[in-house]
Structure P
Amino acid sequence: MKPASFFLLFLSLFMVSEVRSETLLAVGEDAEGALALTHWLYHTPAEHADDITTVRQLSSSRWQRLTPDDNNRIGIPAFWVRFSIYNAENTPIDRILSLANPHIDNISLYHVINGQVKHQMIMGDSLPFNQRPIINNHFLYPFQLEPDVLHTFYLKIETEGSASLPLSLSSPNSFAKDIEASSLTNGFQLGALTAIGLFSLFIAISSRSFSYSYYSGYVLSVTLLVATLHGFAFRFIWPDWPLLQKYMIPFLVPTTMFFALLFTEKVLQLKYHNLRMLRLCRYGAFVAVLLAFITPFINYTVSLYINILAVLIVTVALMIMALIQAMKGHKLAKLYTLAWSGMLVGSFVTAAMYLGLLDLPISHLTPLMLGLLFEIVFMAAVLAIRYNDERKSKLKIQQEAVIQAQRIRETREESLKIEAESNEKLEQMVQGRTLELEIALRELNEANQKLTEQATIDSLTGVKNRAAFDKRLQAEGRLSRRQQTPMAILMLDIDRFKSINDTYGHLAGDQALRLIAQTLNEKLKRPGDLVSRFGGEEFAIILPNTDEDGAALVAERIRQTVAVLPITWESHLIPLTISIGVSAEIINTEQHPTQLLEQSDKALYCAKNDGRNRVMTYTPDTL
């Protein structure tokens, strides 16, 4: 800005009560650049007057000159601002009033000309972006100054965020030049941040590096945060969602801290150098996640204070970690310390300006933006150095691997020579041993067959055991299902077998089981029929390709044969009968064989209940 380029005239006029004792601004045609209105602003709390009529009636003693100590803070009560200007020339002059703080919630602007309210406008980031009179990140109001006419502006400011009022007055030409320069600077900054973030993201995807992933997340979240702070995000990303303006900054600040903490953990390699710092970084990242999901939904002013304090704490903590690691000789920690120092200084200066502790003739965000740019560029250099070190380390490992492979190849060649010499000697021995092995394998195969056979035979009765029955049941079930042929199952139980054991002894019972098993084997002539001991005094028979009538006939023949068996023990004739349950069907499902077994068991139960020594065929009415 060039204040000398404006023709400034400070007069104390006593024209009307609302401007009495007020310094007026005279504006000339030869203005170049933007004129800051800081020295012409007066303010009063809104609690004294809530509307334009009341505030205009306030006496001049209620208006005080606006200083940075009055409003350069966060979350101050609503207040009014007033200033007066007039045209010192003989021709009309076009001017644009600019408020370069895109985060003020509500601005009620009243344009008073010669004591009458001529124009009224409501602006703020609580309204959709397209409701602004001029589409721009800043709040703009264009107007015309007629000669010898007093123009007084009243602005009611209501905001939960920063109440900084960088008001300026520009001609249309100078405003266009300033906007072009500002857009170029901001565009370059955002473009550089976006390019670095996307480049890091592509490297992270291709190399699967957590360091580049966290750095990419950090840079991209910083980019979105910067775009939000400058008003570009509201303008281009969510112009119809002003509510997001309230949520995005409290969300993005902890998100940026989250990625910064994880990135620091990886860059400083705390996993290998300092476990306490590693835990501190991870606890901090966890707290940052909590802040990201909590602070957007609490009071905006409180959330800003919390996030500013968190940024200062995290920045100082990371700086201390980097210094400690640097003093221990960690090369990357030294570069990290240099990079983070810019962020540290910028964060402290910006935080001090937002908290009203420091007043500088620059935008609140300027120190933070400079620190961020410095830090991100140097962090990119740190990652590049680390990537180069890892590349050299991998190259060294590859070279060592090549040398080792050469040694292995030479050793292998020597081994092949020795092996070739030994093969001739071994060949004769192998031929002799081969014959011995063939004989041993044949004997082993025979032994395995015997073992397999023994594993499926019941040791007492000599028929198949339960395991062989279950396996055969499933196999015959699949065959019946595929060929659509009936399969029958017979369940046999020796009647009053317990009394035989009690009367004649268990050896007599074992002898009876063996005789019955032998009889069953003799009565079943087909190779596919299977007799097995199902358990205790029960036997189960599988009759493939047998319908219900055929199964009942076989069962009855078996019952009659067993009933007349001459079973004796120690010259005592043992009377013995059996009961048989029969079930036969064509198998339709994998579970059907098991159902068939259950049906034959139910039929056996009915045969026992009906007096024993009988055959019972399963029907749906069978209990």
Structure Q
Amino acid sequence: MPERDLQFLAELAAQLRVDSVRAAAAAGSGHPTSSMSAADLMAVLFSCHLRYDFTHPHNPGNDHLIFSKGHASPLLYALYKAAGAIDDDELLTFRKRGSRLEGHPTPRLPWVDVATGSLGQGLPVGVGVAMAGRLERLPYHVWVLCGDSELAEGSIWEAAEHAGTEGLANLTVIVDVNRLGQRGPTRHGWDTGAYARRFGAFGWHTIEIDGHDPGQIDYALGDACNTRRRPTVILAKTRKGEGVVEVENREGAHGKALKDPERAVEELGGVRSLHVEVRRPEDVPEPHRFETRMSAPPEYRVGDKVATREAFGAALAALGEARGDVVVLDGEVADSTKTEAFADACPERFFEMYIAEQQLVAAAVGLQVRGWKPYAATFAAFLTRAYDFIRMAGVSKASIRLVGSHAGVSIGEDGPSQMGLEDLAMMRAVYGSTVLYPCDANQAAALTTEMADVSGVSYLRTTRGGTPVIYQPGERFPVGGSRVLRRSPEDRATIVAAGVTVHEALAAADDLAASGVPVGVIDMYSIKPIDAAALVEAATTTGTLITVEDHRAEGGLGDAVLDAVGELGPRVVKLAVLGLPASATPEEQLADARIDRHAIADTVKRLL
């Protein structure tokens, strides 16, 4: 590399450090030292290797840069300033109310794909973006900046194995090995070889460099771009707080603005206004799109007994044939979740993620970055392992569709380890989420299709065993709706149910009617958003609502109903799973949990 270029890169890196210090000083908080260690790495990437059109962030040929170490956001914003995407005035609004430059990056900025900051997430999401590149048959590259501390996260190694096995050569991870975490040294310190052996075992091309040598950095980035059939990790030995004696390679400086920022800026050579001309991507072909054909959703006869998971799988296969933007990911349970039907119909758009639920959800988030419509499925209980990824998907306002099968005690003999009993609460708590729980096959098929165009994180809960079909084929079930299944002017109470308990509620209502106690029944298939109008009407006319759910009492259907009608003051009684289940038949499980038809009828009689 010519001496003139090396000098420019050194000056640009110094500017990035200065601006990181200044941004944190203006905010009075932040992570300038974590930004300073990676400044040389990013200076070379932006100047020599990144292909990105900042005026058109949705250009399909753009590379993708994900700051997995999202706390180094001052560096990212300093890069945006150097590229001319923001100005110095905006840089100094860092972390201030109303600023786009938040403490950790979010897609509020058009050049940020996903929110980061919860460590261990950038690489798994980057894997999903790289998978999308293969689907689209486009030459863009995915760059992920990681810190060495986050390599302790299990999600990193889920991602490393998937990327290595799939040979994602369009993915490069740059690890800023600065040796120091939040409270002291990291597990392996500056032993880049320890990390190289681990990545190498997963099939990665590994490069170890001095992260402050522009020549080595340039060579490594170029080598990564030229590597075929496997991803690359660049392990860069750096010094935290590089360039300022007060904090360089010192413990106790993490996550703090510098005590004397003016002196630090002077030590770094003062404020600069260098501009880096990031090269735009060359003309690229349109993203590959898959052929589609007319395909009708499945239809089921009223009175038949069909599992909602079966209907979901059949509807998903039909949806995939009709829409080329739908992709499906499964956690090695496709024969149980029934996504295998999609795999047979659309094999190029089906991804087996194995038993790695964090990578399952992260890949879905990465795929939606590129406009795909991902459905990710596993047992409802196992989605708890990926909850931080689901939470961060909400922060990113990512549109992903999650499907949890085998929910509730009604799965039967498998016992409590397999029973999703917390999933409704978990999903309801996610920002902007949608939570759906169908009770029969036609409803499940309709909601599967409805989800395709739902924004944000959406969740469909399916049932293992067969349930009676009560709705006609072709009926619509809009998100936010409900169905009144029993109602009369003489109703003494209203039973609100969802999923498997709808059928128990109907049986209880019929038994009660035969004994002269009429009650209403509402199928609350949309738990979030919930049909508040229907609930208010029922609460006003009958005065008593009894919620019944195959879920824990905390945070599920009952609490959703309370949230909707609590200010009106009706009596709301929650029937839910209170004890710890054991192995038993589905019918025994419902009876033991006191959520079957007999328990519902007994509750109504007791209340009235």
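For the structures shown (P, Q), FRET efficiency 1/(1 + (r/R0)^6) of positions 192 and 312 (r between Cβ atoms, R0 = 35 Å, to 0.05) is largest in P.
Computing FRET efficiency 1/(1 + (r/R0)^6) of positions 320 and 552 (r between Cβ atoms, R0 = 30 Å, to 0.05) across structures P, Q gives 0.35 for structure Q. Looking across P, Q, the calculation of Cα Rg over 2.2 N^0.38 Å that yields 1.92 traces back to P. Out of P, Q, which one gives 0.00 for FRET efficiency 1/(1 + (r/R0)^6) of positions 120 and 416 (r between Cβ atoms, R0 = 30 Å, to 0.05) as computed from the coordinates? Answer for the origin of the read-out: P.
For structures P, Q, which has the highest computed value of distance in nm of label points 7 Å out along Cα→Cβ at positions 160 and 528? Present the calculation step by step, with values, prior to reporting the outcome.
Values: P: 8.3; Q: 3.4.
With respect to distance in nm of label points 7 Å out along Cα→Cβ at positions 160 and 528, the highest-scoring structure among P, Q is P.
Using relative contact order in percent (Cα under 8 Å, 6 or more apart) for the comparison, can you identify which of P, Q gives the largest number? Please list the in-between numbers first.
Details: P: 8; Q: 12.
When relative contact order in percent (Cα under 8 Å, 6 or more apart) is calculated for P, Q, structure Q comes out on top.
Upon calculation of distance in nm of label points 7 Å out along Cα→Cβ at positions 280 and 568 from the atomic coordinates, which of the structures P, Q produces 10.1? Attributed to the structure labelled P.
Here helix-only ellipticity at 222 nm (-39500 (n - 2.57) for each DSSP H run of 4 or more, over all residues; to 500) was calculated and came to -11000; which of the structures P, Q was it taken from? Present the calculation step by step, with values, prior to reporting the outcome.
Details: P: -19000; Q: -11000.
Computing helix-only ellipticity at 222 nm (-39500 (n - 2.57) for each DSSP H run of 4 or more, over all residues; to 500) on every structure in P, Q gives -11000 only for Q.
Bear in mind these aren't lab numbers, they're just calculated from the coordinates by the rules spelled out. Predicted model only: the values in this text are computed from it and were never measured. Cβ atoms are built from the backbone, for glycine too; each structure is taken alone.
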